[in-house]
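Visitor: Below: a set of structures, written as structure tokens.
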Structure 1
Amino acid sequence: MAKEKLFLNTLTFEYPSEPVKFYFSKTDDAERRSTRLASTSLVPAEVKKSTSFLDLFAGVGGFKELYTSYDLPLEGFEAVEIDFSNPENENLVKRYYNRRLERYFRYNNDVVVTNSGITKDIQVWVLNQKVKSQITYHGNQYDILQLDRFTLKVRFHSYNHRPYLLIALDRPAKLLNAPLSILFANIDDYPFGGSDAASITPGHINLVMTKEIKVNKEGNEYVVRRIDSYEHLHKNNKFCPSNTTRPIICGSMRRILGLDDKEDKRSFDSKYIKYYELIEWFRNEYLDTKEIDRIFKNLAFEFTPLDEMQVAKTGNNKRMLVFGHDHTGCHAKNVRQQKGVNFGPYKRCPYSDVQLIAIFPKEERDISATLINYFRKDQYKGAGKLLSHYIGTDTVSVAPDQRLHIKFTDTNNPVPEIITALQNDSYRRLDPKVKYVGIYISPIHKYASEASSKECYYKIKELFLKKGIITQCIDLDKMKRAISADDKSGKQNFVYTLQNMGVAICAKLEGAPWVLDETARKELIIGIGAFKSDNRQYIGAAFSFDNTGIFSNYEYFQKNELDELVGAIQLAIIKYTSINNKLERLVIHYYKKISRKREFQKIEDMLSSLNLDIPVYIVTINKTESEDIVVFDAESKYTIWENGAQVEKTGYMPHSGTFVNLGSSGNARTYLLCNNTRYEGESFSYMDGFPFPIKLHITCPNRKEEIDTAVIWQLIDQVYQFSRIYWKSVKQQGLPVTIKYPEMIAEIMPHFNNRKVYAEKNCLWFL
């Protein structure tokens with residue numbers, strides 16, 4: 001077997017060997033050629049010690065502001081020699097390199113350069129000449145152009161003590177190649193609308209590309225393209241002529257143009273391939289120049305190879321899962337979820353009488369009946385297992401009371417009919433000995449254009465939960481297409497969909513399809529995830545009383561409800577200690593870096609009130625994926641069928657369980673973790689996908705000493721393992737459920753009228 005050849009999407013360089021003269025002033029210059037430093041984190045150590053600027057850091061109110069022209073001399077600005085290698089100067093040094101990169105790309109006619117996020121990293125948009133499509137809008141055809149986006153970040157490798165330039169490939173953007181003047185001209189003048197087709201209005205526009213012709217000092221014309229917020233340009237009377245400005249397609253425009261109802265064709269190629277090829281092309285095209293050489297000293301041409309001491313692996317036993325009983329009466333073990341579920345669930349659902357309720361479009365009665373029968377009595381095309389097998393109940397039947405089954409006629413909005421149906425006597429007198437499961441066969445696909453249509457899913461779920469009934473949603477069109485494809489090909493692929501639904505229903509019925517093969521430790525594990533909707537962020541939390549993967553509670557909060565979140569953690573600790581007597585550590589999986597002063601201080605105060613002196617490990621799990629640092633394996637191979645033949649490709653995805661030490665800062669340590677199904681020494685199926693590594697930031701804020709290496713490994717193993725107990729399907733996930741489940745809760749709950757969920761605490765109703 002070939003040895004891994006791992007590398008990162010970074011290019012190392014060297015800081016200047018001697019201090020560099022930067023220029024500073026307490027006031028801006030008249031021509032505004034200087035940059036305002038609004039935070040002390042941007043002020044270099046040498047300036048803080050300079051007698052000329054001491055007054056900026058003294059007195060009431062603290063630091064106000066400082067201006068710099070970087071290495072450009074300006075009248076009235078004082079020169080201060082800056083040591084680039086001083087860690088205190090890192091933030092300003094990053095800004096300096098970003099500024100030089102921005103100037104370098106600004107005058108390149110082939111690209112558009114923007115600033116990305118609060119870090120002011122450089123984002124370069126490049127037209128992809130190979131990707132083009134067309135759209136018809138109000139009877140006219142327009143091109144849709146793809147803009148590949150590359151983010152450039154200057155950072156410092158704390159592991160190998162060298163600065164580097166990161167080249168990250170972001171998700172591509174789509175440009176509608178039509179000026180705003182033409183698009184807005186299609187808005188109907190009739191006040192009540194005279195066309196069935198929706199029109200793009202200024203309110204639908206988010207980002208736009210502007211094009212401006214300028215003249216340099218030599219009298220030569222050049223083109224400046226910019227990406228900016230349309231609203232910002234208008235409010236501030238910035239350059240934005242409607243005859244040359246074109247929109248970047250956003251969500252609201254996708255709905256109007258009918259693009260969001262089109263499911264992208266699934267590709268089985270490794271996404272690492274495209275990623276690597278594009279960043280390699282970008283490096284060759286734009287970073288192998290004399291101008292770049294003047295910006296970065298000794299910039300490496302090859303991407304950064306990893307030191308063997310920087311790489312480690314989780315144990316093979318950490319992917320082992322425990323299922324139901326085998327023929328010997330012992331719990332079966334397997335590393336593959338799809339194989340292990342054949343032994344039934346680890347924990348059977350506690351209900352002996354499970355009855356199915358059908359909720360379906362009236363005109364789809366026959367196909368709905370067929371599907372229900374697949375669950376309870378007929379194997380799909382002679383393959384697969386019944387729902388009773390996956391949930392661990394002897395029998396699953398269709399509810400004999402016909403009034404419980406709901407047929408609706410309005411396929412756009414079935415909610416009113418369902419509300420009426422739920423008011424009949426049969427629903428008022430549900431048998432308390434029966435556990436009902438609603439099978440909602442939805443005519444509204446997941447790519448539905450109208451927000452009101454998507455809302456139906458949430459409303460129906462809430463309505464049935466109020467009756468104590470969990471639901472399983474099935475996309476009608478998708479189901480029909482899958483069965484039709486099987487009929488044409490003679491295959492039985494839909495059996496895997498039924499398998500996924502069986503596993504999810506088991507979890508919703510308080511069963512456990514499988515658990516981790518771990519000895520329980522005296523620890524409480526809490527996952528906190530977030531979901532952003534309509535520019536508002538919502539928080540979900542999941543609580544686990546041990547490290548085997550069984551959860552005991554789920555909660556939901558708005559972003560500002562920090563006290564409520566800490567209160568929920570406190571109640572979980574009290575409940576844990578009442579059952580287990582002793583709690584040795586608290587592990588929190590967080591969706592972002594936790595604020596020491598605002599967030600963790602409240603947790604620390606709460607622990608103090610409980611007289612608990614235990615270490616609290618915060619594991620930040622970053623899911624930005626491709627937009628950050630990525631590890632590749634040049635020796636990674638996989639086989640795919642193309643044109644009737646097997647073809648071997650370089651997939652670039654490292655082995656599952658590989659993790660990379662990216663260095664430390666204080667007692668915080670950062671790692672990349674490869675979480676996939678490409679196991680060393682085993683065959684790999686491209687059908688499992690090619691997830692990017694996740695980034696882990698591990699810290700223990702209430703302990704000053706460095707975290708023990710053995711503990712670090714335990715925490716990484718835990719993240720790795722918790723991605724293997726996703727019970728919505730048998731497919732392996734890249735993110736652990738400690739982040740995934742809270743995120744799903746945070747996505748659904750804002751749509752409920754009532755924050756109370758009428759389900760058992762350990763019921764995974766949101767799957």
Structure 2
Amino acid sequence: MRNREAARSGFAGVSALALATAGLAIPSAVAAQEAGTEEADERGLNVIVVTAQKRTEDMQDVPVSLQVLGGEALEQQGVANFEDYVGLLPSVSFAGQGPGNSQVFMRGISAGGGVNKSGSSPSVAVYLDDQPVTSIGRVLDVHMYDIARVEAAAGPQGTLYGAGSQAGTLRIITNAPEFGSFEGGVDASLSTTHKGEESYSIEGFANFPLGDNAALRVAAWHVYDGGYIDNVPATFTFTAQNVTVDNAPYVEEDFNTEKNTGARAALRIELDDSWSATAKIAHQRQKTNGVWDHDPDDVGDLQVERFFEDKGKDQWTQAALTVQGEVGGLQLTYAGSYLDREVDYDVDYSAYSEYSAYIPYYTCYSTGSLDFTTCTDPREQFDSDDTYKVMTHEFRIQNDAANRLRFIAGVFYQKAEHDYLNIWHIPSIPPERSVNANPQLSGYPDDTYFVTDQLRTEKELAGFGEVSFDITEQLSATAGIRVFETKSSLVGVVGTLFSGNPLVDVSSKESGEVYKFNLSYEPNPDLLFYATYSEGFRPGGNNRAETSNIPRTYRSDLVTNYEFGWKSTLAGGDVRWNGSIFHMDWDDIQITRFDPSESPLGLTANIGTARSRGIETDLAAYLGGGLQISAAASYIEATLRTDYIRNLSTGVVNAPAGTRLPDVPKFKFAGNARYEFAVGGNDAFVQASYQHVGSRWNNLFVASRELQASYNIVNFSAGINFERFSVSAFLNNAFDERAELNRNAATYDERITTNRPRTIGIRLGARF
């Protein structure tokens with residue numbers, strides 16, 4: 001709206017180097033512009049510039065439920081990874097099972113069911129800059145260093161961001177190269193964890209001007225996170241074989257360690273007065289040992305009993321190119337990328353194979369019968385080798401945001417391949433019982449008794465657009481549409497020696513459209529109200545098998561969102577209060593589950609409807625005298641609206657209407673207080689933050705689910721900044737809380753993934 005833009009013209013283009021929402025500290029009143037200059041905001045809070053609608057806009061002008069974590073706030077809160085920043089976003093929840101092994105949800109859109117690589121795609125899209133990096137089952141755990149901001153747009157974002165944005169979109173925006181000046185920095189930390197070992201990090205960045213029209217920015221890091229979970233001595237008796245084994249070769253204290261090494265580089269060139277190009281490449285390698293869950297009831301606090309080596313590697317490289325220019329008063333943008341990700345895990349599967357209700361599928365077979373008596377060592381290891389390759393192209397065109405009639409339109413293409421090889425090993429299995437004895441399953445290691453070796457390919461072609469019109473100076477309307485076609489295929493083999501037909505070759509195709517309508521009203525430059533109707537979809541896919549209840553393919557599911565929100569700047573700019581009230585209907589819910597009465601494979605089906613409704617709000621205030629506070633909260637009621645019957649032939653209701661959806665806390669809160677003061681002419685600070693996550697169920701099935709306990713995390717920090725150097729101390733998880741980040745859904749050996757115990761450390765920084 002034009003009156004607001006005029007009132008805020010002095011702040012246009014200001015970069016979000018700090019945050020004023022989502023429970024984070026409010027930065028000082030000076031923010032760096034994206035062009036590299038600085039402009040002071042006379043008010044207490046920074047103007048936060050975002051690109052959530054694929055335009056550069058003041059966050060307070062965007063009629064979308066949007067939480068932003070700025071670069072300075074990320075640094076102040078010690079955010080280093082996915083788990084850290086998600087905890088600060090009120091509308092976001094997650095199920096975490098260790099580094100690079102988390103699932104993310106927004107606004108309660110979750111059916112649980114665990115991770116199945118042949119199952120549903122995520123309901124939340126994740127972007128690194130302008131390029132999607134969404135992966136099935138495992139969110140890309142980008143190391144959070146030299147980051148400009150994180151944007152979390154809650155609710156369906158289907159018109160602009162497509163298939164993966166059914167419940168919302170997370171975007172990680174890296175710092176762009178800046179022309180004209182050199183800058184660089186080095187940061188290092190050292191910490192120790194209660195009941196664990198030491199951790200350390202070394203990180204650095206540099207911005208190099210290359211003449212008047214080019215700049216290069218690089219960042220690199222190496223992080224070692226010490227372990228805090230012990231694998232303790234134990235014996236285990238397999239009842240079917242009457243074989244007892246011990247874990248002596250694998251006993252180790254603090255065995256869940258992580259190493260994260262990586263680098264990013266971005267080259268920005270101004271081709272002429274109208275055109276620019278930015279090329280980026282990023283590489284990261286995570287190596288893990290051990291597990292991040294423990295068994296406090298049966299073994300002990302931060303203790304487990306493992307009988308095979310647990311290890312993993314998550315390595316990825318992304319190359320991206322963005323070209324922007326202007327022709328005839330129209331702005332043109334091309335954004336393309338290629339992501340290559342390899343994830344390899346070796347996991348001890350022994351306890352599951354012994355205690356699971358599905359034991360016939362997870363133990364030693366003999367030819368033609370279920371003979372469990374002849375394995376000399378029935379221990380079992382699961383080996384997962386996954387390769388993700390994602391190629392994207394987007395071209396869009398838009399006019400000047402100052403126009404009364406504004407539009408953005410574009411085309412998008414994505415091809416995603418997920419090549420996965422899953423092998424279940426039993427070391428003593430006789431060759432005649434290996435899968436290699438099946439002519440259709442030959443060529444695997446001799447100790448393989450079950451294998452999944454498949455290629456999943458998904459393609460999306462879409463056209464999208466939004467049109468906005470200022471009806472009056474205070475009232476604006478927006479309409480958006482995305483027209484799409486998706487194709488999915490699944491090819492490969494799955495089975496055992498006994499598999500009657502282990503071959504899989506199935507494909508499916510869908511097309512459709514989703515819509516968005518928005519009205520926004522701005523009675524004055526510091527107050528905005530909006531109402532939104534929006535839709536988001538998740539594509540359908542293919543099953544490895546079919547049953548009388550479950551077809552070979554499953555359909556896309558749809559979220560319909562009704563939302564009212566507000567954005568306000570109060571007290572002369574010293575207070576910012578935003579919020580939204582929403583109601584979402586979820587139709588044709590996709591759920592992936594394992595029912596041995598029907599099939600030995602996990603299968604996906606459309607099951608019915610659910611509803612999620614709630615409120616999200618965030619507040620930031622500069623109280624004067626160097627004191628800054630912020631808080632964010634959400635309350636979400638997410639429940640089934642229809643009975644869920646897993647097996648139609650039995651008629652048993654596994655989850656009746658009204659059942660709370662899993663992985664969703666009703667209440668979530670994050671708050672922060674920061675006091676800045678002078679010591680000997682230098683800037684100093686003390687800071688305290690608090691997070692509360694309410695209880696939530698670990699799966700949908702009423703008969704077997706468990707309630708994950710609520711948890712509270714308190715962090716403290718203090719430090720001083722000299723002209724070029726800084727030093728700070730931190731105390732994280734000050735009261736040594738055991739957060740239940742995930743509780744496995746099995747009825748056998750129940751374990752809880754927990755957070756890092758109380759950690760104290762020091763951080764040093766230098767800028768030049």
Structure 3
Amino acid sequence: MSKLGKGNRQDLFMSKLPTKKQILDWIRENPKKSNKREISRAFGIKGAKRTELKQILRELAQEGKIEKKKKSFEEPNQLSPVSILQMMASTSDGDLFARPVDWQGSQPEPIVLMVHSSSDPALGYGDRVLAKTSVVYGEQYQYEGRIIRLLNKPSKKILGVYKELSEGGRIQPIEKSGREWRVKISDGLGAKDGELVEAEQMKNQRISGLYAAKIVNIVGDPSGPRAVSLIAIHQHGIPNQFPKEVLQEAENINFSETVPRDDLTKIPFVTIDPSDARDHDDAVYAHADEDPSNRGGHVLWVAIADVAHFVKPGSALDKEAKKRGNSTYFADRVVPMLPDRLSGDLCSIHEGVERPCLAVCMTIDKSGNKLKQTFYRGNIKSIASLNYDEVQKAIDGKVNENVRPYLDKVIRPLYNSYTCLKKSKETRQPLDLDLPERKVELFKNGKVKKILFKERFDSHRLIEEFMILANVAAAEELFKAKSKLLYRVHEEPTPEKLKALREVAQSAGFNLAKGQVLRTIHLNDLLAKSKQSDLSELISMTTLRSMSQAYYSSENFGHFGLALKKYTHFTSPIRRYSDLIIHRALISALGFGSDGLHEMDAEKLEETAQHISNTERRSMVAERDTIDRYLAAYLSEKVGNEFEGKVSGVAKFGFFVRLHDSGAEGIVPIRTLGTDYYHYDLRTNTLKGSQSGHIISLGQKAMVRLKDVDPLAGGIAFEALTIDDKKIPNMHRKRISKTIRRKVNRNKVGSVKKKKKAKRSSG
């Protein structure tokens with residue numbers, strides 16, 4: 001046992017933090033209660049010192065000296081230096097990731113980035129390899145892997161377009177970088193030329209040098225309506241067909257008064273959504289606070305559809321919703337988490353229809369600070385279904401007949417409350433990255449009509465701030481009740497990524513101070529200063545790339561981007577399973593009924609958190625890939641045209657340019673940059689010509705010509721014309737032609753032959 005008693009320990013460390021060795025010693029002595037709270041209590045750490053302790057624990061984890069296990073820190077269990085790995089689906093950026101085949105650790109299985117050399121065999125989804133692994137820090141993946149040997153390949157699923165040949169056919173893959181496959185007539189399933197098909201690799205079989213495949217499903221016409229989203233659904237394995245028992249269960253559900261509810265139908269709630277929204281899961285109302293002690297304050301109501309009333313734990317609906325994790329949104333369709341009977345009807349807050357809800361009433365002061373909150377389980381009746389555009393126009397003076405009856409009594413009080421919330425937001429300083437979002441508009445035949453950037457109005461920001469406040473209220477309420485919950489976590493940038501951001505900022509003439517705990521206010525200051533220059537986009541893009549990815553966790557690590565200590569997702573249970581979990585937790589914690597969070601589900605929260613974090617990423621990648629394909633299709637008729645853009649990415653094989661007008665991004669291969677040799681500098685993320693000294697970096701203006709488009713894969717290739725209004729130097733090397741050398745050699749051989757022939761003749 002340690003010589004340091006409880007009282008002495010507290011006295012010693014009230015003024016200073018423990019060393020790493022002292023923390024490690026304490027963890028070894030207290031294996032069953034070594035979570036962050038217990039460590040803080042043991043060493044008397046309070047207030048701001050907890051942030052420093054968190055940093056020490058993170059450093060210990062990065063050094064491999066401790067490892068998180070559920071809610072405690074323990075000695076690490078790591079992946080073996082030589083492991084059998086199975087390949088995962090390649091990302092849209094072409095990265096190859098793998099997972100361990102036999103992971104015995106108590107933590108979720110790690111992700112391995114495969115480092116591929118030119119001599120390595122081609123790898124695809126499902127392949128198994130024996131690989132050397134090494135730990136990495138500060139990335140979304142935990143290891144890097146290098147191939148030792150390719151093991152037996154399992155059957156491989158292929159999605160591509162069938163090309164008919166005289167004997168059988170070929171399958172052209174939809175991936176940006178993928179191999180073709182040969183198909184025998186007998187294995188073609190009657191597929192026709194140009195059809196999108198799903199096939200399976202046939203082991204150890206080749207036809208004309210290509211791997212053989214057997215078609216198992218004919219998807220349809222790849223150029224037909226809704227085909228682009230269908231490709232993404234198949235490629236990423238997104239469940240898009242509800243089982244019969246799920247649909248049957250949804251059809252048999254009706255609202256029933258099984259629990260006591262508060263009557264909130266007299267409150268004039270309204271829904272404000274996009275004009276094409278089919279589901280309405282939130283409604284809002286606000287008014288000035290009549291309490292004289294809170295002069296200038298407001299009372300805010302947020303009501304959320306009571307999905308938990310209809311989707312019971314363990315039901316077929318619940319299992320399917322958990323499997324999907326979230327809804328996935330494409331330009332031409334939505335793959336919903338719940339069947340339309342629920343998402344578009346029973347769980348949707350339609351105008352003039354009584355609907356069950358979970359509601360929170362929040363009081364804020366004139367500075368936007370939340371003073372108190374009360375949750376209700378009740379019924380509401382929305383008085384109007386409005387959209388963002390018409391609400392904003394009404395505030396700006398262009399009032400239509402839909403909004404006019406509610407402008408003074410409902411809409412203006414909402415905006416008055418939002419004015420206060422903006423003050424709180426300015427004080428809190430969440431990360432100010434208001435990046436434009438692309439929107440694809442289609443013709444009825446599925447062809448791209450135009451690519452737009454979505455406009456952001458105060459009406460959008462108003463609803464956004466109301467929802468953030470409601471999410472905070474839910475997190476605080478459950479924390480106060482000592483209930484288990486799923487936090488929405490966004491950790492601060494890693495030291496490595498922060499260093500890279502600092503270097504880019506310095507190279508652009510800006511400063512991001514060292515030697516202090518990073519806060520969003522520091523990043524916002526950098527972003528604000530850069531807005532006055534041509535490098536604003538460079539700084540914004542680099543800042544975005546330095547951010548960690550948000551995820552769900554049963555432990556609270558705060559939300560860095562929103563500058564919030566506690567945060568969860570409560571406001572969208574129709575489209576996110578995380579929110580449904582929070583609703584059930586509130587029902588249990590506040591005694592709202594028996595249909596709350598089951599004990600078994602509560603014990604599996606960390607597992608659920610990891611699963612829904614993965615489904616969220618899957619949807620994000622699928623949605624991004626779909627937009628890439630739409631953009632490629634949109635540009636396919638513009639090959640040869642010139643466009644303006646900016647350098648959006650740099651790699652050793654070339655650089656990427658994002659076009660101003662459409663936001664489409666394509667590659668300029670390094671081989672097209674003339675005869676100069678370009679060296680890639682990982683530290684500065686630049687390409688530099690070895691002879692010319694020409695530098696290509698993020699944020700530079702670029703004039704490019706569209707050279708090639710692959711709509712099916714979403715691939716776009718450009719030819720660079722100018723960078724920052726200057727032509728790329730074309731260096732000409734002095735070299736001897738190989739053909740000339742061959743001629744000289746042939747002449748020498750010819751003269752030798754003539755001499756031998758002359759010698760034979762004279763003899």
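Each value in this text was obtained by applying a stated rule to the coordinates, not by laboratory testing. It should be emphasised that the depicted structure is a prediction, and the values quoted were computed from it without experimental measurement. Cβ atoms are built from the backbone, for glycine too; each structure is taken alone.
Visitor: Where does the value 0.75 come from, among 1, 2, 3, when FRET efficiency 1/(1 + (r/R0)^6) of positions 386 and 554 (r between Cβ atoms, R0 = 35 Å, to 0.05) is the thing being computed?
Guide: This figure was derived from 1.
Visitor: Any idea which of 1, 2, 3 comes out highest on Cα Rg over 2.2 N^0.38 Å?
Guide: Going through 1, 2, 3 one by one, Cα Rg over 2.2 N^0.38 Å is largest in 3.
Visitor: State the single structure among 1, 2, 3 that was used to calculate helix-only ellipticity at 222 nm (-39500 (n - 2.57) for each DSSP H run of 4 or more, over all residues; to 500), giving -500.
Guide: Structure 2 accounts for this read-out.
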